[in-house]
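Several structures are given next for inspection.
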Structure 1
Amino acid sequence: MTDESSERVLVAGASGETGTELLAVLRPTDLTVRATTRSYANVEQLERLGADEVAVVDFFEPADAVTAVEGCDIVCCALGTPPSYRHTIGGKLVDRTGVSNLLTAAVSEDISHFVYQSAIGVGSSKPGLPLPARLIIRGSLRAKRDAETAIRRSGIEYTILRPGKLTNEPPSGEVVVGEGGDSVSGSISRADVARIMAAAPFTPDARNHTFEIVSRSGLSGPPKRSVDVDWAFDRINADRDRMRL
């Protein structure tokens with residue numbers, strides 16, 4: 001049973017690798033967590049991972065996006081295209097169409113904060129991703145660029161996070177944050193990304209900012225522009241033991 005007085009967080013894309021890490025981070029908090037998935041087969045697993053509610057939705061359908069955000073206060077968007085040729089050719093991708101539908105629904109629902117997982121290589125952060133990698137996933141990068149632009153123009157309070165190459169390492173807690181596009185490059189664990197996504201809505205320094213993030217141990221070269229952000233980790237009780245799946 002959920003506490004109706006607690007803030008409700010929507011984890012969009014909860015059955016993905018970053019999404020499941022987000023559930024692990026949010027599980028010990030007093031927040032009510034609604035997870036989304038496209039398949040009924042994932043419902044039981046997401047409940048075991050800590051979701052208070054699970055919505056089976058297809059974000060390519062605008063009506064499903066409306067259903068997903070109903071009654072929510074915060075959106076953490078970890079939607080992304082599974083590995084396929086679509087990363088190269090682009091087209092109708094959830095990174096663009098699905099995020100757009102979710103954003104429109106979030107604005108209508110008067111969501112207080114929208115957190116979006118983008119990627120280093122998108123937009124002004126292009127120099128942080130080697131050219132061969134950019135060519136392979138150019139379709140996805142364009143889609144995420146369009147999603148970022150829509151979020152900034154929507155009027156909603158947001159935090160856009162551009163992680164480097166994602167790994168399945170345990171959370172390091174040592175994250176280097178850059179701002180301004182060509183700032184930092186390298187890799188970061190999904191657990192660290194989830195920790196920052198969960199804290200962003202409660203972090204004043206993160207409001208209406210776009211950050212590039214990598215782990216200190218995963219840095220590729222010295223940071224060109226780094227910033228200090230006082231992430232509200234205490235609000236989500238985020239510690240390394242709790243965050244491990």
Structure 2
Amino acid sequence: MLKGKVAAISGAASKRGIGLAIARAMADQGARIAVLDLDAEAAQQAADSLGDGHTGVACDVTDADQCRAAIARVEERLGPVDILVNNAGITQPLKIMDIGPAEYDAVTDVNLRGTLQLSQAVIPGMRERGRGTIVCMSSVSAQRGGGIFGGPHYSAAKAGVLGLMRNMARELGPDGIRVNAICPGLIETDITGGALTDERKEDICEGIPLKRVGQPSDVAGACVFLASELAAYVTGAVIDVNGGMHIH
């Protein structure tokens with residue numbers, strides 16, 4: 001479904017992460033992948049794990065200059081970016097009164113500012129070519145106000161991603177650029193650390209109609225759909241991937 005496309009995916013070097021699962025799924029569908037992550041070596045190792053023809057590039061999404069430089073490097077190596085997945089994100093399990101300026105800035109800078117800045121790096125080229133797809137990673141936390149691992153500032157940042165996505169979809173639609181978002185529920189990745197014990201997992205699953213936590217591959221499938229021509233008339237949409245945790 002993605003043959004001949006170039007996809008740049010941020011925060012995709014973690015071996016058990018959503019980003020690398022998306023990279024694998026897109027590579028399986030014929031895309032050439034650029035893994036963007038803070039560590040250049042880890043990014044290249046992740047890209048190499050996908051097979052030949054992929055690349056890893058260092059990028060701190062909180063730095064606008066690095067975003068532009070990373071996309072320029074990707075396009076030198078692979079060609080114009082057709083698909084951007086804004087996956088890079090961090091969370092902190094804090095209560096409202098425990099959030100200080102440093103914690104707030106760290107979470108909102110990666111999740112929200114990073115989504116804006118990396119999108120800004122690909123938009124000029126996509127506009128020039130009259131086509132492109134951007135997928136933004138939000139969270140069920142943005143819709144239900146947290147309640148699992150992320151703090152209030154994480155919920156706020158991920159809610160901001162939804163507003164940003166919708167605005168970009170309106171502004172960029174006439175340029176042939178589609179922008180959508182995915183809201184994962186609880187996905188079993190390294191970001192949960194040691195907090196997701198078997199006992200807690202069982203308790204959480206009681207509130208999920210499908211009776212299981214999600215896997216990175218569950219999110220990857222939705223992302224491939226949004227990036228493909230199957231979603232050619234879909235923009236400004238939010239796809240929930242949460243097993244029914246939040247039905248609204």
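To which of 1, 2 does the computed value 16.5, 49 (Rg and Dmax of the Cα atoms in Å) belong? Here the read-out was taken from 1. If Cα Rg over 2.2 N^0.38 Å, for residues 79-134 alone is computed to be 1.50, which of 1, 2 is the source? Computing Cα Rg over 2.2 N^0.38 Å, for residues 79-134 alone on every structure in 1, 2 gives 1.50 only for 2. Could you figure out which one of 1, 2 the value 0.95 for FRET efficiency 1/(1 + (r/R0)^6) of positions 95 and 127 (r between Cβ atoms, R0 = 35 Å, to 0.05) was computed from? Corresponding structure: 1. One of 1, 2 was used to compute helix-only ellipticity at 222 nm (-39500 (n - 2.57) for each DSSP H run of 4 or more, over all residues; to 500), and the answer was -8000. Which one was it? Structure 1 accounts for this read-out.
Rule-based calculations on the coordinates, nothing more; no lab input. Keep in mind it's a predicted model, so treat the numbers as computed, not measured. Cβ atoms are built from the backbone, for glycine too; each structure is taken alone.
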